[in-house]
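What follows is a set of structures for review.
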Structure 1
Amino acid sequence: MHHKPIIIVPGQSNSIFFEIFFKTLKKNKFSSALILICDANIFKINAKKYNFNIAVNLIKPDQQIHLLKKNTINIINVKIKKNKKKIIKLNNDNKYIFDCFKIAFKILKNKSTYKFLNGPINKNNFLNKKYLGITEYLAKNFNKKNIGMLIYNKELSVCPLTTHLPVKLVSKKVTKTLIINRLKMIDDFFIKNFKLKPKIAVTGLNPHCESILNYNEDDEIVLPAITSAKKKGILVSGPYAADTVFLKQNRKKFNVILGMYHDQVLTPLKTLFEYNAINITMGLPFLRVSPDHGPNEKMVNKNISNPTSLVQALKFLDKI
């Protein structure tokens, strides 16, 4: 079952994806076939740039999985439009990404595989503020409302209750129901995919879980949610002050830390593990992962980008 192919959408044309992809393949081998949905010419240009020699097998979106060739890179060719000066304009790049996703979604909905990886994408350009992030974009296309972002590292993972939401809106989105649902999602995901009953810590919303206001969300919302989740058999405790739960003696007690907003938990995790973590979307009818970093356009063509997150993402999908 775990040898199902991995569908890969590299993302925007101008990113570090192919650099880290070729660095990954030079030092790692995977049992699962790799199917890239991208412009084959862009792939070949980058392969030459980064001195990576491998046969390319052009396939069709509806091609049977058993026809995939071994020791090759399988590519579903999606041509990107250029102007007369061979420049790719932003709107054409966005359409290109959209077309790649569209093909990937069709394959995933046909259940030919359950493994999906997308490369880094500039969300501001591609999503145009219609979605909070790629997580929500994927959820919309599969009619899923109850989804969650898990930044996974085998030593410690984090989950932000709210994702790319402006801070001033966070408190309005923090509810008892959402916290309980997210805790259940984390619990189910770890049991199913890692055969592990996770120990989960929950941070408070406010500094030190305290408030000078009469209404304290940590007392009125977070704590009751934790109490309810415990009654459902979830190994959860808190709320903990976010500025101390990541201290070494504290964090080693847990597998996952659920925070109330993005930077509250992603900042310390990236400080601890840097690129050694992957972005997993829980709640989809397939496994979606992505390297835990952006396209980093400023680093394109410098050949100094770190492939660790992509390596871990592909290893995760390959084994599961």
Structure 2
Amino acid sequence: MTDIDLKNISKTYEKGKVLAVNDVSFSVNKGELFGLIGPDGAGKTSILRMLTTLLLPDSGRASVNGLDVVKDYKKLRQRIGYMPGRFSLYQDLTVEENLYFFATLFNTTIKENYELIREIYVQIEPFKKRRAGDLSGGMKQKLALCCALIHKPDVLFLDEPTSGIDAVSRKELWHMLKGLKEQNITILVSTPYMDEATLCDRIALIQTGKILLIDTPENIVKTYKGNLYAIKSADKKKLLQNLQHYENTKQSFSFGDAMHLTFRHEDGHAIDNLQKFLEENMHEKVEINQIMPTIEDLFIQLMSTSQN
């Protein structure tokens, strides 16, 4: 059963001058944790705002939980939860007051749906008398998630929920999302972090408002074309410059403490020839290893292909 369905959705700004979402179509199944993965400015927020009835699409149609996002917006708002990228709760209200306020908006109580938020709320309960504006980034996100869930929505939308929070809080939040998925809540989450893509059931890679690829994280990595190598040397800055000008470099980019590279032409001598080239350019402690590509590697390859 499909819970979210987009058909050829487009959105522009500045009277049509800026194309933010370009003919996007995808669907999310009931109870699925679906990731919209892409950098800032890719169109993720615009898509989420259209699906949560905050923006009108210029063309195309979309439905959530069987309701049209334009025609049925009043009914739909009662069935969905939305956690925007920017913290939007009342900074001057306490944790407890914010939660009570959102429960009242949806004509429910904290007690009625407490089991749904219990695992999250117990972590912020010691600070329930603290004003929301005085919470840490991680605690603000947990409070925002509680408020988005307090009315027990069928579908949950989260716009870059882990941006600006520490690594521990990121891990905790994804653990919470896994728990919510087990309660059959459909979740659409957007993130610029490629490593978070592997935590989703399926993902859509998006760039400049257009979907590049949709599949499971495992299947998406398998579409990488060619072999990928990690190159290291004592002087990484010089290595970057030399690899960019090497005649057999198809693509190279910095990745952590190494350079990732694909060859234009790969034969039995490609690695030996590269080793010789780097030695001729006075590189020391050279390491060349074939590696398995990540989703980020594939994303960079797809962007390069789409630009050519």
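Comparison across structures 1, 2 (criterion: relative contact order in percent (Cα under 8 Å, 6 or more apart)) gives the highest value for 1.
From 1, 2, which structure was Cα extents along the principal axes in Å = 73, 45, 36 calculated on? The correct label is 2.
Out of 1, 2, which has the highest value for mean projected area of the Cα convex hull in nm², for residues 98-201 alone?
Working: 1: 8.1; 2: 6.5.
Max of mean projected area of the Cα convex hull in nm², for residues 98-201 alone: 1.
Structures 1, 2 were shown, and mean count of other Cβ atoms within 10 Å over residues 50-57 at 12.8 was computed from 1. With FRET efficiency 1/(1 + (r/R0)^6) of positions 90 and 274 (r between Cβ atoms, R0 = 35 Å, to 0.05) computed over the structures 1, 2, the top value is the one for 1, the highest of the group.
Where a number appears in this text, it was derived from the coordinates with a stated rule and is not lab data. Owing to the predicted nature of the structure, the values given are computational and were not obtained by experimental measurement. Cβ atoms are built from the backbone, for glycine too; each structure is taken alone.
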